[in-house]
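Multiple structures are listed underneath, in structure tokens.
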Structure 1
Amino acid sequence: MIIKDNESVEIQTPSGPMRTHLFRPVAGGKYPGILLYSEIFQVTGPIRRTAALLAGHGFVVAVPEIYHELEPAGSVIPYDQGGADRGNAHKTTKDLAHYDSDARAVLQFLQQNPNCTGKLGAMGICIGGHLAFRAAMNPEVRAAVCFYATDIHKRGLGKGMKDDSLDRVGEIKGELMMIWGRQDPHVPREGRAIVYNAIADAGLNFTWHEFNGQHAFLRDEGARYDPELALTCYRLAIDLFKRKLGEGDIAAAAGGPSESRH
């Protein structure tokens with residue numbers, strides 16, 4: 001689908017206005033909505049291209065600036081050491097409650113958007129994977145895809161670095177997809193095991209995918225980009241969103257929570 005990718009809105013949140021970038025098909029009609037969370041660098045070129053790819057498969061994609069309280073509207077943090085230090089500092093400066101109120105504001109915006117069917121999903125990368133995980137605690141989120149979600153295992157999100165994501169995992173009602181790189185130093189094997197056990201113990205409907213990839217393998221800039229692996233994972237994500245946000249996916253009457261590992 002040809003898409004429209006030059007729109008943005010200022011969504012009002014309890015912690016101030018949040019610029020949110022919109023990507024959607026040009027063709028008329030209503031499409032499911034996806035809340036897409038960026039890395040710590042906000043809405044960079046690679047994130048915009050990810051949003052465009054999703055929109056081109058028939059979704060209205062909303063990408064908020066996650067540090068809207070801490071950066072001027074429109075700020076893009078550079079992919080260098082100074083930018084990483086700045087983004088990581090913001091990550092633990094912002095109140096945890098404000099991440100959650102941001103999610104609710106964008107989900108409400110999508111539900112009310114005239115181009116959206118009201119069927120919603122969430123996806124995120126790095127810190128965005130963690131934020132998508134938390135966004136999935138909202139009951140209207142039918143599916144969430146989390147790419148190498150940082151800090152869940154060590155409860156390190158938000159001011160004070162004592163987030164409750166693992167404690168609240170049972171609030172996730174939609175289908176969850178967790179995607180990891182085995183060579184990612186930010187989420188080692190032991191950390192992944194903590195997250196896996198919490199999800200499995202809660203009886204969630206989820207899939208778990210571990211690949212030979214480094215942190216940021218999805219980002220189409222830099223030495224760690226793995227195009228083949230990125231394509232595989234995009235297909236997994238799009239297939240999930242098509243199934244859960246489309247017209248069907250009626251659960252089998254005798255079925256229960258399930259999981260698979262790849």
Structure 2
Amino acid sequence: MIDIHSHILPEVDDGPKSWDTAEAMCRMAAQDGIEHMVATPHANDRYFYDRDYLTGLLDKLQQRIGARPVLSLGCDFHLSFENMQAAIQTPERYCIGQTRYLLVEFNNFNIPPALDDWLGQMCERGIVPIITHPERNPILQKNLDRVVRWTGLGCAVQITGSVLTGSWGDRAAESAQWLLKKKAVHFLATDAHDLARRPPILSEARKALAKSHGEETAHALVETNPGAVIRNDHLQRVAVIAEKSEALPPREC
């Protein structure tokens with residue numbers, strides 16, 4: 001399995017507060033069957049995102065844990081006005097590794113009015129925004145059709161694995177299931193922050209997804225599509241998983 005959203009770098013955001021915890025999280029992930037993790041520290045008003053500094057931390061963590069899991073760097077990109085402008089100018093600063101894929105996180109209290117225009121601009125620049133955990137966002141829970149519309153623009157969607165096992169309550173679970181039925185989910189990820197409350201465990205969610213939506217869908221959301229992100233390749237359209245095995249490129253804006 002490949003986890004494209006995790007907070008495993010120590011002492012940089014609300015993730016692990018020590019190197020020991022960061023290493024233990026990586027070991028836990030490897031034991032769970034996660035072979036590759038993308039470290040995605042927050043990029044918002046509270047936590048400054050210094051790509052060079054974080055790259056150094058990532059390299060140090062990889063040395064301390066050994067070969068597995070393999071680590072890459074991205075960010076949990078908060079959609080503030082300042083961030084949105086910065087990403088238009090230098091999207092490569094925020095994307096996962098050297099790819100065109102960018103995790104984007106919404107505020108729980110408001111969504112920028114110019115969001116659709118911004119998503120269109122990012123697509124025009126060849127960037128694929130990945131909407132992170134919309135099933136947990138109180139605003140989007142009331143308007144999930146908007147998430148589906150964004151996938152039509154060329155965006156992808158990531159839901160939190162532990163939502164499928166009941167850790168986030170009924171509303172989040174129902175929202176996730178609705179998006180899955182609409183074929184509007186491309187990834188499961190841990191969004192891990194610690195060893196207990198939000199651990200780097202994906203296998204339980206994968207099993208739940210395989211039971212409810214089939215093995216092919218589970219495979220696509222934790223292996224095929226995350227692997228495509230790491231390789232900067234095309235995603236497999238979830239809507240045709242049961243019909244075709246070929247991968248299709250993201251829709252152009």
Structure 3
Amino acid sequence: MTENSLSSQHADSEAIQHLKQATLSGENWYVALLEAISLWGSAEETYNGRHYSYLICGEAFDWLSLAERLFLEVDGLVPEEEKMGLLFFAKPPIELSQREFRRLIGEVKYRAYLNYFYGVVAEEALLSAIQEEVSKEQGCFGLNDHEQVEGEAYRRIYGAEMQALLDQFRNEKDYPHDSSITLKEYKEFVYWLFKYRIQRCEKARVASDTKKALNWLKDQWAAVAMKTESAQALSRSLLSA
């Protein structure tokens with residue numbers, strides 16, 4: 001075992017210990033989680049038979065994957081509804097300013113988080129936004145039309161077929177050309193697509209696509225918030241009946 005790996009494991013243990021102690025002492029669990037994330041050292045690990053990859057392509061920090069891993073250390077100490085809200089809808093239990101979030105997770109991880117947000121989350125959002133446009137234009141709303149819509153979206157954004165892009169990505173990474181794709185490889189592929197698009201498109205087009213992706217995300221988050229509020233209102237009414 002190398003000195004770096006030992007250092008990372010020590011940092012991971014320190015992060016876990018901090019999260020447990022802070023949560024048990026009454027500190028807001030979300031703040032404690034972000035503080036633990038700032039202490040974490042490993043870019044990836046295998047825990048309980050599952051492989052976790054937190055740093056995509058050595059640049060993009062998937063902080064929610066690390067949050068999911070850390071939740072295993074405080075099982076029962078975090079309200080299930082709040083935990084699911086963060087993991088599945090990126091909805092924190094308390095609102096923090098961008099500056100405060102940045103301070104809590106640390107400057108280096110924050111920069112890597114931005115890489116992940118724009119390179120993976122927003123890139124997926126762009127694909128979804130363009131697929132919706134294609135569906136509306138072509139009247140493709142059935143499940144059988146998914147491949148047609150997806151193919152057209154890839155052509156519009158990247159100027160090539162999805163399979164050709166995947167083959168190019170795998171050739172560059174020296175990955176096997178399997179018929180399936182793992183979650184880790186998929187995220188690396190999306191991040192690679194982001195860089196591919198940035199390199200080949202004009203700045204105005206990049207800015208326009210980024211704005212479209214962010215608007216699509218805002219609409220999705222607003223819809224989730226509305227559904228959550230409606231469900232909570234229904235629950236309250238049932239409890240008071």
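Computed from the coordinates by the stated procedures, all read-outs in this text should not be read as laboratory data. Note that the coordinates shown come from a computational prediction; the quantities given were computed from them, not determined experimentally. Cβ atoms are built from the backbone, for glycine too; each structure is taken alone.
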From the coordinates of one of 1, 2, 3, distance in nm of label points 7 Å out along Cα→Cβ at positions 163 and 219 came out at 2.5; that one is structure 2
Comparing distance in nm of label points 7 Å out along Cα→Cβ at positions 59 and 115 across structures 1, 2, 3, the largest value goes to 2
Here mean count of other Cβ atoms within 10 Å over residues 35-42 was calculated and came to 20.2; which of the structures 1, 2, 3 was it taken from?
3
